[in-house]
Every structure is written in structure tokens, then in C-alpha cells.
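Values quoted throughout were computed directly from the atomic coordinates according to the rules given, and no laboratory measurement underlies them. Quick caveat: nothing in here was measured; it's all calculated off a predicted structure. Cβ atoms are built from the backbone, for glycine too; each structure is taken alone.
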Structure I
Amino acid sequence: MEEEWRDIEGFEGYYQVSNLGRVRSLDRVKCDGIRMKGRIMKTHFDACGYEMVQLRRDGKYKHPSIHRLVAIAFIPNPDNLPQVNHIDEIRNHNTVDNLEWCTVLYNQNYGHRRERASESSVGEKNANHRLTEKQVLEIREKYIPGHAEFGVRPLAEKYGVKYVTISKILQRKIWTNI
């Protein structure tokens, strides 16, 4: 695919985006007379793994995602769909042929996203877990209702979690995978 460049909406004369997912600044003269040479812009990633770029105009910064810039510049959106989907599910593969406008629901249900989300949210794979599987099994084994050392509240203190967490473990409302 041959690289094609188009102006970025709202940054005409300052920045352009290509159909290959690159962003460049354009040669220009600043208000103080200093000449600026255009260049390919460095990118960074947000917390979700989407590639972003920092754009500046009139002293104000914006940090748009590359895939949205490509879609806005190159893909017609007659139905005014709100989201851009990566067809191959690789969040930094921002070429025009890998992107499509879509609905929120379509984007959420697309491909293997739900499988990955459900696999990563169970037990120790959950980013917010505070207990290990071994500790959960110990809690279930040691629990004695109303006991001073092995009741719900003492176990919560021992393992550094809320007593509600211990209750939910015992009721098998959480950590249901073990």
C-alpha cells in the first residue's frame, strides 16, 4: 500500500495522518519567526494499549488516538457511528485497511475480546486480586462459624481483606473457579 497523507481535522497546516497510521508535523514558521521542520511524530500508548500522539496548536495540547485519526481522515462514516474497531484486534495496527467504524455493542462483542476478558478476570488472573488460590483454599478449610481465631472477621484481618470478601469466598460468590 502506498502511503497517502491527509490533514488532521482541526490541525490543518500543522499535522497530517497517513493511511499507514503515521502522524507528521508540517514545515511551518512559528509566530516568533522561528522555522520548524516537519517530522514524523513520536507516539505513546495509553493504559489500554492504544497508540496516541501529542498534538499542539495555539498553546493547547491534544492526545488523540492514532486509529481514530486514521478513520476520520480516510474512512467514510455516513451513519455517524461512534467507535473505530481494529479488525485484527491488534490495538496498535492502525492502517486504514484494518479499521472500521462501528457501534459500541459491535465493538464490545467483536472477535475474541469477550473470551480474553472472561479469562483474565478470574482468580489470580484478575488484576485486582489480593489473595492467592492457596489462601482461598486455606480460608475455606480453616473457617469455623463464630470462632475467635477462624471466624469471618479474624480471617479477614489475618489475610488483609474485608470481612465481606471472606463471606463471599465462603458462599462461593467469588473465587468460583476453585
Structure II
Amino acid sequence: MQKIETSLPGVLLIEPDVFGDERGFFMESYHAEKFRELGISNQFVQDNHSLSRRGTLRGLHYQLQNPQAKLCRVIRGEILDVAVDIRRGSPHFGQWTSTILSAANKRQIFIPAGFAHGFLVLSDEAEFLYKCDAFYDAGDERGVLWSDPQIGIDWRIPQKMELLLSQKDRQNPTLSTLGEDNLPLFE
């Protein structure tokens, strides 16, 4: 298992060791001790699983009072996964990084608490799994507009792709209009 640094400190790509033969493959998707050696010592308390159609864009989401670190992977299909540093006072405030997660590449991304997260489904369907180190709290969930021009995320949207967004995600505020009391603090 190896760790790959991204352009945002703390956001890490994980490449598992995959052992394959004519029967298929085997890999450890999570091993607490090995992850600690990579610098990820979070205690995960909740696993989530979503299925989404091509063009589904979910995000950008975060929790404010009960922030969640996430360990994300795809077991079917392909997505573009995006993390945005929204921690006020961070030297990387408003910056983003993205990566392709797919069943084929078996990569995972670790997103620390204090980052907004979203993804776009590029395949016909995608099954997305993620571990969280804090429980989901609907009343604490916040969002940033996926198309915020100040952030300027390149979603790599293919031509003729119809985007599917929830009403909530269509109406998320821009980063500049959130106000400091709605942003996590850089520590």
C-alpha cells in the first residue's frame, strides 16, 4: 500500500497492493495499522454506499460542527472525485484537487475534516463507498456551489453529458457568500 501526496496537504491518494491471478484479485481496502503508518489514524465510525447514474454530480458537501474525514473508493464504474480546502485561515483556502477513482484503478482518496467534497459520475453507473470518522448529522450538513467561479473546479464534464444534481446542490451558496461562521477553522 502506498500513499501519494496531492496538491492539498492532508488530502492523500492511496494505492492498495492488489494481488491478481486467473481467479480474480484480492486487496486490503482498509487496514488500521497500515493506514496509521501512512499517517491516517482516524477512527472510522460509519460506512456509506451510493449508486449514481452517469452525469450525477453530488456536492460540494461538508459538516461544520461535526466535521467528517472521509476515505473514499469506487467499486463499480468511474468518478471524478473533488476536495476543496474551505478552512478559514488555511494557506490553501479555496484551492481544490481532483482525481479519477474507479473500479479499475482501485485507488482511494483520504479527505481530512474541514474540506468540502463532491464527485461526478463519468461511467454509466458508479457505486461509491466511503468511510467517515464522524456520524452524519443532517442538521449540520453544509454545502458550497459546485460551479463556484471563485473556486473554478475543472469538472472535466464530457460533451453532451446531462448533469443530474439535487435541488439542494443546485442552490448551495458560493464560498464568498458563506460567511466565516459557516466555515471550518484551520488549525
Computing distance in nm of label points 7 Å out along Cα→Cβ at positions 79 and 143 for each of I, II, the value 1.5 comes from structure II
For relative contact order in percent (Cα under 8 Å, 6 or more apart), which of the structures I, II scores highest? II
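For helix-only ellipticity at 222 nm (-39500 (n - 2.57) for each DSSP H run of 4 or more, over all residues; to 500), the calculated result is -7500, so let me know which of I, II that is.
Only one of I, II returns -7500 for helix-only ellipticity at 222 nm (-39500 (n - 2.57) for each DSSP H run of 4 or more, over all residues; to 500), namely I.
When you work out FRET efficiency 1/(1 + (r/R0)^6) of positions 135 and 167 (r between Cβ atoms, R0 = 25 Å, to 0.05) for each of the structures I, II, which one comes out largest? Each step should come with its number before you reach the end.
Details: I: 0.95; II: 0.55.
Answer by largest value of FRET efficiency 1/(1 + (r/R0)^6) of positions 135 and 167 (r between Cβ atoms, R0 = 25 Å, to 0.05): I.
Supply the structure label, taken from I, II, corresponding to mean count of other Cβ atoms within 10 Å over residues 7-14 with the calculated value 14.8.
Numbers: I: 14.8; II: 18.1.
The value was obtained from structure I.
Suppose Cα extents along the principal axes in Å works out to 77, 38, 25; of I, II, which structure was it derived from? Walk me through the numbers on the way to the answer.
Numbers: I: 77, 38, 25; II: 54, 41, 29.
This value belongs to structure I.
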